[in-house]
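Student: Quick heads-up: structures coming right below.
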Structure P
Amino acid sequence: MPLLEVEDLHVSAGSTPLVKGVSFALEKGETLALVGESGSGKTLTSLAVIGLLGQGLEARARRMEFNSEELQTLRPRARRALRGSAISMVFQEPATAMNPVLTCGYQVEEAFIIHSTLNRGERRRRVLELFEKVKLPDPERIYDSYPHEISGGQRQRVMIAMALAHKPQLLIADEPTTALDVTVQAEILQLVKDLQAEMGMAMLWISHDFGVVKALSDRVMVMKDGKLVEEGATQTVFAKPKAAYTKQLLAAMPVLGTPPKRKAGGKVLLEAKGLNHTYRKPVGWWGKAQTLHALKDVSFALAEGRTLGVVGESGSGKSTLAKVLTRLIGADGGKVVFLGQEMTAADQAGLRTLRRDMQMVFQDPAAALNPKMKVGESIAEGIYAHATMPPAKVKPFVAKLLKDCGLPADAAGRYPHQFSGGQKQRICIARALALEPKLVICDEAVSALDVSVQAQILQLLEGIQQARGTSFVFISHDLRVVSTLADEVLVMQHGNVVEAGPTANIFQKPKHPYTKRLLAAVLA
């Protein structure tokens, strides 16, 4: 008898249908993957199962049974008891799923406070064991850190540890490895497989990464516009897809390819010289501050119309580098020269002028967008602030920009919470491009996007680069994307640049053992 049975599931927002008649069954120990473009209904399907649909959304199904028990008729208290114990979920956006005023350790410990009788010392020990299992560096430090003090990939691993705390019968994972670098992704997938074999745990795995789906799942369901368009054994669907939509998704999968052939760079647009940055965290009232060297003597030069790829594991210093380049945080040593001016020494007026030509796409789109501003207002904000075009032209310009980024025509008049995670990232990309900058720094800009939209956005960035000569610093853990996009690559580990050079040399003839390990972990 299946562990989970869902028959004829519908999810609607008022009179608007969002999920339309989806049915599936999940056996104990089986992994079912849900794939499809952003906004196809994957996440809504999973939230309906666990009973966490947002306000204004309604789910109804002919049948929704877990262990032969009808979930729809369970009292709220009984359903809450299932969550976190028998059924757990890893959410897509760890930045918004975690409480910013509680330490990471305590947030995982809450699962034991609610669902166990362990004392405080035992709970701490179990949490630290979970942190070690999910390969978090320095578990003691992470335990006492707040979510904003660790990287996006590390936050995702904390979420995974939280979900696995009680060895659930069913794990629902919504893009759980999106923010993880390739080596940790491989380790997490192996960890999940081992736990699944040990406990007979079933998994409902939502992902746009077909490499992960192929490596992990037994069966796959392909969704489009809230409907199920194809399902079957994973190997069969990959080898002989029937639906045109499935074929389209598979064709858009990125592969380790050859770098672009662009003209040699012109004059240098951005230069970093010996950048250093150290994070210091106080320990208690009188304890000695902990020191983390996030950047150690990082140097590079980026020419006009070129793309620099920055790769490395979570916590290697990639995002810190992006923040230092834009002077969102200061450098402890070294300097940044942009458009011939030293950003590290610029006053506020000079910095404002320079930033008009330097834009950034942040890693967490939900945290980067103002929830009280409509999407069109967020995108137009920079245009009005810098008066780059007449007011009458702003609205049609924003509409075209949203269309170019694959968003619906009415997106400008809606709020961020009305979009999926991938759609929010596209909004952030549109906002960064609104000022037509000379440099765009992309911090995991396409990691939250499904493969077809990812291909569309990369093509958009490539077209902008060719038309305007825009330069990019492209930070990513997806080596397949970097291999086809970047002219040069920096490989970072523990704040150091361990290898740098032309993309072809780095990917085809890596010299450093760390680079070789990263490439070996890429899923086909």
Structure Q
Amino acid sequence: MDTTLFELSPWRAALLALVPLLYVGAAVAACGMRPAIGWRLMRAGAALAVAAALLSLGWLLVEGAAVGLRGPTGALHFSLRSDALGGLMLLLVSFIGWVIVGFSRTCLDGEPEQPRYLRGLGLTLASVTLLVITNNLLVLALAWTATSLALHGLLTFFRTRPQALIAAHKKFLASRVADLCLLAAVALIHHQLGTLEIDRATAAARALPQLPAALQAAALLLAASALLKCAQLPVHGWLIQVMEAPTPVSALLHAGVVNLGGFVLIRVGALVADVPAAQALLVVVGSLTAVVAALVAMTRISIKVALAWSTCAQMGFMLMQCGLGLHELALLHLVAHSLYKAHAFLAAGTAVEHNRLHQMTPAEPVPGLRAWLLGALAGLALVALAALAWGLTAAAAPGLWALMFILALALVPLLTGTVQRAEGLWPLAGPAAAFALALAYFGLHAAFGHILGNASDVAPAGWALAGSVMVCFLALFVVQGTLRARPQGALARRLYPALFAGLYLDELFTRLTFRVWPARLPAPPAARTQSQTSTTGVATEI
């Protein structure tokens, strides 16, 4: 795909550029308006952005992938790219942005600083959409930085909440380190390949018989930047603690912004996936984060906190897929996670009602060890049948075998549930549903592979990395099964305190950040009252 892109027509390029400009225009126009008018402008801009993204995707289907507004090789210029990956992401971001704008208006009704929120929301969406449509590595890096800076204002919307400021401060420091890594990688790529155009850089890298040390270092820096931006261990704490921000901001962060690491790795896939050290970094850190976050999420009662730990785990899983060279499955994971998390956060207010209904429902018996083992064997058999149905053979990439193994383990709860209700046709319902899910998974794998085209043709990870992934998720399966079967057992009593504390990793990172750069927190209410009294001479009642 990188070598067959033709010139983007001016009208098509203008349509792409219109999407971020709509968000910027709405954000600027809303600053001097009353909140009601500002919300109407932002809502109209978000709706027009969805329409422009849809029209751009339709144009793509008719004419094919293209790049426009580019200059001579080696020159510093701005260029836009219209392809299946960017078109799908542009529509996804625009749609989620439109939903969040509508929800935010109701959620923030009556807040005194709504214009500041509108400005931050518009600039965040503009930066994300610019990152999606650009074909220039430097513009991509700057847009990613601008996204983080604009989001920082939204995360600190409530300026009197110390926990919100501390979490945003930790995110700010981690993101700045990630930005430095990304800019260093861009500089190395330009120095070695003589271009900042993504399609030209990936084509030049693929033409090399062996990547030089500078490009391998750039790949490691890109992987490190994605890990930092996606809140992987041990810098994950800010993602859990930004729950003090408004609920629409949490939805925007978890459904859109934090997923950008996966998109960037897919976009520059050939520059990262062909470097074994970068692959290993993504796989090891991503899989460990997924396992630890999934176990910690089991100890949480708060809906939003549990969702945050879930996001941390899902980001680790997505980056692990990128490290395994399965970019099509990483894209599938990104799209599904974005839609699910947007709905989950915006519907978190109904969690109490669902919890009451769950409490009134009779509890099902906990599956025993035998049921879990039978479910695992049945899951492996069903996944193998589904893979054969889609033509997958033993020659498949090792990473795909690892994902098939994880899918089989994921189907066990569905299969063990029917074992407990073995009456009538119930024993057939679980296996049928599990087989249908496995078929759908491999079908979507093929569909998203077609969407990415040649961009998904990267060097797959070897059996060593794939085997380490299988071991990690088998350990997760065993520990989770033991904890559910024996919630008062010795293992549960030993693990629960450490898991509830997140293995104390965030405490260490928090101490480090405060030692390097302490956060500026608001004065306590008593201190503010004393300050006002000494200034005006009149005591202020609080």
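Student: Given a computed value of 52, 24, 15 for Cα extents along the principal axes in Å, for residues 67-154 alone, which structure among P, Q does it belong to? If you can, show how the numbers build up before the last one.
Tutor: Numbers: P: 43, 30, 23; Q: 52, 24, 15.
Derived from the structure labelled Q.
Student: Once percent of Cα pairs over 28 Å apart, for residues 91-322 alone is calculated for every structure in P, Q, which label goes with the largest value?
Tutor: Details: P: 46; Q: 31.
By percent of Cα pairs over 28 Å apart, for residues 91-322 alone, the leading structure of P, Q is P.
Student: For distance in nm of label points 7 Å out along Cα→Cβ at positions 387 and 411, find whichever of P, Q sits highest and give me its label.
Tutor: When distance in nm of label points 7 Å out along Cα→Cβ at positions 387 and 411 is computed for each of P, Q, structure P gives the biggest number.
Student: Could you tell me which structure in P, Q was used to calculate helix-only ellipticity at 222 nm (-39500 (n - 2.57) for each DSSP H run of 4 or more, over all residues; to 500) as -11000? Show your work: numbers first, answer last.
Tutor: Details: P: -11000; Q: -24500.
The read-out comes from structure P.
Student: Between P, Q, which one scores greatest on Rg/Rh (Cα atoms, Kirkwood Rh), for residues 443-498 alone?
Tutor: On the way: P: 0.99; Q: 1.27.
With respect to Rg/Rh (Cα atoms, Kirkwood Rh), for residues 443-498 alone, the highest-scoring structure among P, Q is Q.
Student: Out of P, Q, which one gives 17 for relative contact order in percent (Cα under 8 Å, 6 or more apart) as computed from the coordinates?
Tutor: Details: P: 17; Q: 14.
Source structure for this number: P.
Student: Here is a further query. Comparing distance in nm of label points 7 Å out along Cα→Cβ at positions 307 and 507 across P, Q, which is largest? Intermediate values should be presented prior to the final figure.
Tutor: Numbers: P: 0.9; Q: 2.9.
The maximum falls on structure Q.
Student: Then there is this: A value of 19.0, 61 was computed for Rg and Dmax of the Cα atoms in Å, for residues 371-514 alone; which of P, Q is the source structure?
Tutor: Working: P: 17.1, 56; Q: 19.0, 61.
The value was obtained from structure Q.
Student: Work out which structure the value 5.1 belongs to, where distance in nm of label points 7 Å out along Cα→Cβ at positions 123 and 299 was derived from one of P, Q.
Tutor: On the way: P: 5.1; Q: 3.8.
Of the options listed, only P reproduces it.
Every number here is computed from the coordinates shown, using simple stated rules; none is lab data. Just so you know, these numbers come straight off a predicted model, no measurement behind them. Cβ atoms are built from the backbone, for glycine too; each structure is taken alone.
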